[in-house]
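Listed next: structures, encoded as structure tokens.
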Structure I
Amino acid sequence: MDHDIRHRLEQRLGRAHARQRLGLEHDHEADAFGHGRTFLHPENWFALHGLIRLVLRLSLTWGRGQRNAAAVRLRQNTLHSRRLPPAFNGFTILHLSDLHADMSGPALARATSLIAGLHYDLCVLTGDFRGRTHGPFAASLHAMAPLIASLRAPVHAVLGNHDTVRMLPGLEEMGVRVLMNETIPILRDGARIDLAGIDDAHFYRADSIEKVADTIPEGGFAVLLSHTPEIYRQAAHAGFDLLLAGHTHGGQICLPGGVPITLDSDLPRRLGAGPWRYRTLHGYTSVGLGTSVVPARFNCPPEITLHRLMRAEPAPS
């Protein structure tokens, strides 16, 4: 491994976190079975990839699936909260997830075009920038560059289970601040909300919600970025108001009506795509911009999402 990258990671994350993440990747990044929150990891079971491609080609749906994968749409989601400071009423977050940039070129080009006319206050990326879970990553960073260049700062991100921590320096050189179990305050007109981001909680389990939650003022409004929504219980009990995530792809290949065949996640299906709520926590699971395993989608169009935060006035006493 490049000693310069290791040194930069230790300077950026601290020696313990950098070495832990690199060691976990070395031990487990290509495992298909028996590690992480789910037993089977289809993204690493390469025989399955070939089988899916063969079935789609034999059923004459391969071309349609590829066209579907490029048809990115803009979705809008509004969150109402009494805890939101009045100064942040109407605050808008652009949310992109699961780019898988080296295998989703047409989708990234479409998203870049959609983003050009949008107005937003903050952009967040919730992980999975690489197609595979191991191996080279330069092609993914290169493919992401035009999209990142089209985004208005500030841009914050978390890593996903497909991503290596070695991508962090390259992402931050492009202007993307990667939150690795870190929290940053966002200030507006003397008011504050907090944005937290955790390291991958699905495969490497390098997340630390308690670390980021401890830095948030009591009673403050806080948004948590996580690649996977599987940590929804922990996020709710830690006092977060909004969880933005991806990972599931909404199933990517779904039955008519958008019913996913699998979500590759340990969570209730109602949390697998779109807006949801658990206790006091509001959540949104993006179905993603790119594709994984095979570059095709059915009954589950790719998306980018605008989240608008609105203050809900307290009920009259």
Structure II
Amino acid sequence: MSSGIVKLLPGTRRNVSLAPYTTFKIGGEATYFYIAKSSEDIIYALTVARSLELPFFILAGGSNLLVSDKGFYGLVIKTENCKLKIENSFVYAEAGALMETLVKETGKKGLAGFEWAGGLPGSVGGAVRGNAGAFGGEIKDTIVSATVVDEKGKKKILTQKQCKFSYRNSQMKQKNWTILSSTFHLKKGNKKNIQAEAQEHIQYRKERHPLEYPNAGSMFKNCDVQKFSKKLQKELQDVVKQDPFPVVPTAYLLAEAKLKGCSVGKAEVSTKHPNYIVNKGGATAKDVARLVEKIKKVIKKKFSIDLEQEVQSVV
């Protein structure tokens, strides 16, 4: 198999540790690892993987991801297709472009629509796949279309409606389609105000989030207020926020349950922002998984609510 894939896909490496490619700095080895520099590279790598009946995984910015200690048996395709083009109020971004770059470059042009993403880690493709959001904004608010490769290897262009976005979700995520690029439509605004708002969010993250430790971002989705009992809805009404619908911040629930600082091995619930699990140095995926289960049990017992994991697990 190895000689076959190396021959068909030159540049493929064997037994590559995935930990350095994730923001959590956790994870075992990929059997095969290939860096795709263009959308055409991605399409070809997918074709090769399918022809060899080899499992594949698309790795972009490496945030919002927990890779198994056993690694991934199959082909990991690391997307480094990073083209970004701005014409008038339209933005074309390939999947490997970083959200940080998108926020910065649109701000320079005085284009409003990505201020909420100031400080957001990861790639455009990952953000579109999971309908990333913060501070009341979401990817779905500005996207016009996404070019994807479906489960049969067919390239197609989806409209915003066809992406079927929902809370931290999309059709691409549900069906495991590969995103190649996306087009967005922004509004012209005051350049200084746009940049200032994005900078405020960057600063907010630096002050409130445990960026001094490796992490994967928010571990759990915020909780729909409607899923709580009427009694708890009344008790929690002062902490409800729009995200973009009324939610109870999971960080609040974990703090109330006195889970700050709770740890398993070298994985710890951040004392700075409890919806973050941090790697204190040498944490394993098993440590994180056991800590996640512990948190879920405590929250279920205290609030009768089932937490839903936002971070994607790769096994």
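Values computed for the structure shown
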item	result
Top of I, II by mean count of other Cβ atoms within 10 Å over residues 116-123, largest first	II
Structure from which 27.2 was derived, mean count of other Cβ atoms within 10 Å over residues 156-163, options I, II	I
Origin of the derived value 3.0 (distance in nm of label points 7 Å out along Cα→Cβ at positions 76 and 252; candidates I, II)	I
Comparison of I, II by FRET efficiency 1/(1 + (r/R0)^6) of positions 28 and 220 (r between Cβ atoms, R0 = 41 Å, to 0.05) - largest value held by	II
At a computed 17 (relative contact order in percent (Cα under 8 Å, 6 or more apart)), which of I, II	II
Structure with the greatest value (metric FRET efficiency 1/(1 + (r/R0)^6) of positions 244 and 284 (r between Cβ atoms, R0 = 41 Å, to 0.05), set I, II)	I
Top of I, II by distance in nm of label points 7 Å out along Cα→Cβ at positions 164 and 196, largest first	II
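Bear in mind that the values in this text are calculations on the coordinates, not laboratory data. Remember, predicted model here, so these are calculated numbers, not experimental data. Cβ atoms are built from the backbone, for glycine too; each structure is taken alone.
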